[in-house]
1. Of structures 1, 2, which gives 15.8, 46 when Rg and Dmax of the Cα atoms in Å, for residues 129-208 alone is computed from the coordinates?
2. Comparing distance in nm of label points 7 Å out along Cα→Cβ at positions 97 and 377 across 1, 2, which structure shows the greatest value?
3. Rank structures 1, 2 by relative contact order in percent (Cα under 8 Å, 6 or more apart) and report only the one at the top, that is, the highest.
4. Using Rg/Rh (Cα atoms, Kirkwood Rh), for residues 193-248 alone as the calculated read-out, with 0.96 as its value, let me know the right label among 1, 2.
5. Tell me which of 1, 2 gives -0.29, -0.51, -0.70, -1.04 when you compute log10 I(q)/I(0) by the Debye sum over Cα atoms at q = 0.05, 0.07, 0.09, 0.13 Å⁻¹.
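Where a number appears in this text, it was derived from the coordinates with a stated rule and is not lab data. Quantities reported herein were computed from a predicted structural model and do not represent experimental measurements. Cβ atoms are built from the backbone, for glycine too; each structure is taken alone.
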Structure 1
Amino acid sequence: MSQSVSRKRRRKKRLPEELVEVTIESMSDEGRGIAHVDQRPVFIDQALAGERVRFKYTRLTSKIAEGRTEEVLDASTDRVEPECSAFGRCGGCSLQHVDSRAQIALKQQTLLKHLKHIGDVVPEHVLEPITGEVWGYRNKARLGVRFVAKKDKVLVGFRERGSSFITETEHCKILHPDVGEIITELADCISQLELKQRIPQIEVAAGENQTVLVVRHLDAMPDSDREKLVALAKTHGLTILLQAGSPDDLEPLWPQNCDPLYYVLEDFNIKIEFQPGDFTQVNNEINRKMINRAIEYLQLDAEDSVLDLFCGLGNFTLPISRYCANVTGVEGSLMMVNKARANAGLNNISNASFHYADLYSDEVKDTQWVKQQYNKILLDPPRSGAAGILHYIKKMKAERIVYVSCHPATLARDAGVLVNELGYRLTHAGVMDMFPHTAHVESMAVFERN
């Protein structure tokens, strides 16, 4: 085969340039409109069910296609004007064009569909969605930084959709205002640094006492750059840490004596301290409401022995301790276990114990905590779910389980096991709007033993 023929075969197929008019039949789990063209499903960004739109292809194969809405001919009543000028380009949001109530309805629909089709379960009661403020809610984020030589400027923000490029924007409406309102000033500051081409990212973490920027730098930072960053911190009331090595290798820049971040759970008289790289919920308002609901549905009393799996810093464990005889938290990061213990000490809590264990490993069977009996269990696993630990739960015979999920498909899979194999009923399920304007679905499910 000649090189020219080989190159032609490898050449990407040219997409049609002309716009295509369709009526949107339904919505995907990711919030894209679904239509059919030539008997092929097309997933169309920024299109809503029932709308008539003109779209442009962005991907086309023999079986599936993707597109981007270019013109809305008949708009849905659920359509709203996006707040952010970067919407459509920025990968931080995908649903700003959808009314907030319709976003919640879509997420609830996604949860219930997954429970039915993946887990073969239907909740006896659908919980009212947990909602809150939809702007300026995001207290944790990782922002990309890139010096663009062609523009002779630094860009700071989320990456563009489907791209490694950084979105050019002046503000971010979903970020904590301490940072979201100063994107331009932050980018201008970095553009003046000698290391502007050697700073790949900035970690944002906002607590109730301060907002922290962790500036990642690949080379030693000169004093002149440090002075410019300190000036930015003083002007905007920020705390800045430098990260040259591992995520936990942090150097306080300003102020040099840096207190831990913290958030307060007022209903339980609990203060939880954390570092910028620790896992915490990104939305404080929803987190508080979520904890209240979890404790409500655990139906705790003073005699209960509770197990909290994937406990992290003790976000659920410590509030639970206020209402039961004892609570055991288990986490797969020894560092987080130590911090959870420190938070228990900080709050003078003596009936909570914390243990390190890889909850996806067979080593769990040799731990002491797994051999104990618990009458209430809380699960808060990562996206991969809790499948590896469910057969241990069977032996515990807990009367009630509250499952907090960040991925409806794995929740549905695990719910199917709990209901169809382990003898539980799915009494309640519903979504929580932890990430407004995105298709991310957080949910809670309640199981009772038959």
Structure 2
Amino acid sequence: MATDLDRNARPRRAKTANGRAGFYVSRVRNATVVDSDGARIGRLRDVVAAIEPNGYPPVRGIVMRSARRDHFVPLDDVAQLDAGGARIRRSASPTPFERRDGEFLGYGDLLDRQVVDAQGARVLRVNDVMFAPIKRRVSLVGIDVSVRGLLRRLAPGWMVPAIDGELLDWSLVEPLAAEMPDVRLRLPHRKLTRLDPADLGRIIDHLPYRHGAELVSALDDETAADALEEVGKDRQPELLDQLSPDKAVSILDHMAPDAAADLLNDLPPKQADDLIERMEPEAASDVRLLLTFAAKSAGGLMTTDFVIALEHETTRDAVEHLRTQLSKPDLVYYVYVVDDADRRGLRGVVSLRDLLLAKPDARLIDVMNRDVHSVDAEAPGREVARVMREYNLLALPVVDHQGRMLGLVTADDVLDMMLPQSVRRHLPRLFS
């Protein structure tokens, strides 16, 4: 399957190699390299490609084994490159092969390595790599992750041409720098920003800590925080430990207070204190409050992200007051009515639906339900679960001994406490 380096044809994003004017890197390995007169001068060891911010990695040259040394031949000096080997031009001057920033080897650095499928949200192992012409240059166009790709490498030569593969287009692939320790690459992982945080969390959960930390570091702080919350709680501390202190603090600032507190509670005290000290004051205050309670008490289960309204307001005033609070909670169903914005003495509760349907000039004190159920911050988790089950509540306020509202326990929090992680990770989350 010859490859004319001057052919101006962009391969279609097909699932197999059929119809592509390309070659698999497994078939290039140890193929013959000849000079312009056809005389054998070495063996083709690998194909050198370069990572670019967008598009397919272009081939920069080949690595040729000759006289027991590896030599680099730039692509401009290669007259022909195909599965049978390579022919170099008369004017070629091979130089000793050296690693260069931003370049990698198609065979040596990619085969058997893990990559992320940014469309399917899964971690895959590379069994083969295909190169083909795109816009007058040879580029890496896809990877073969099928069993057939592995078979192609192991099968006898006469069988190889009949073994096609399932190609994943490179535009959907996120390689991992941590999988290629000999390569100096800076990978922004922009394709991952399109994934849901739950998918990102699942991917990170399936990777070694260093690889997962690479992905977390590449995400913006808010997305990274959401993704880290989806990672198994037993893996979160190790992942955080792999991040730079600045990135770790930024992520903690963007996490839900209860999630951040749970994570910090699993760190060594000195490390946790140092991180809290560097957090934003408001976020640090919430986390310190949550850490004062036992993990499975109401105070330990609660979040400090909730919305309040003041009992002396009209419903119109209350709605305006809510606008300034809606950036924090992921889901607002109940609005808690308090006597004062600072003291937060709990007086009642009103559903968001009832609040929006009420007449704008109605007094909130006349609309709210005064019979609001709550628990003390020291109440055990089983008591929280009992009250929520008995009264069919999606959320339960947590108060101190003076009736001041401290936080909110959601149905998700109770499920996290009662169910094993392997089960609860498959359940939809209501509040976060």
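1. 2
2. That would be structure 2.
3. Greatest value across 1, 2: structure 1.
4. 1
5. Label of the originating structure: 2.
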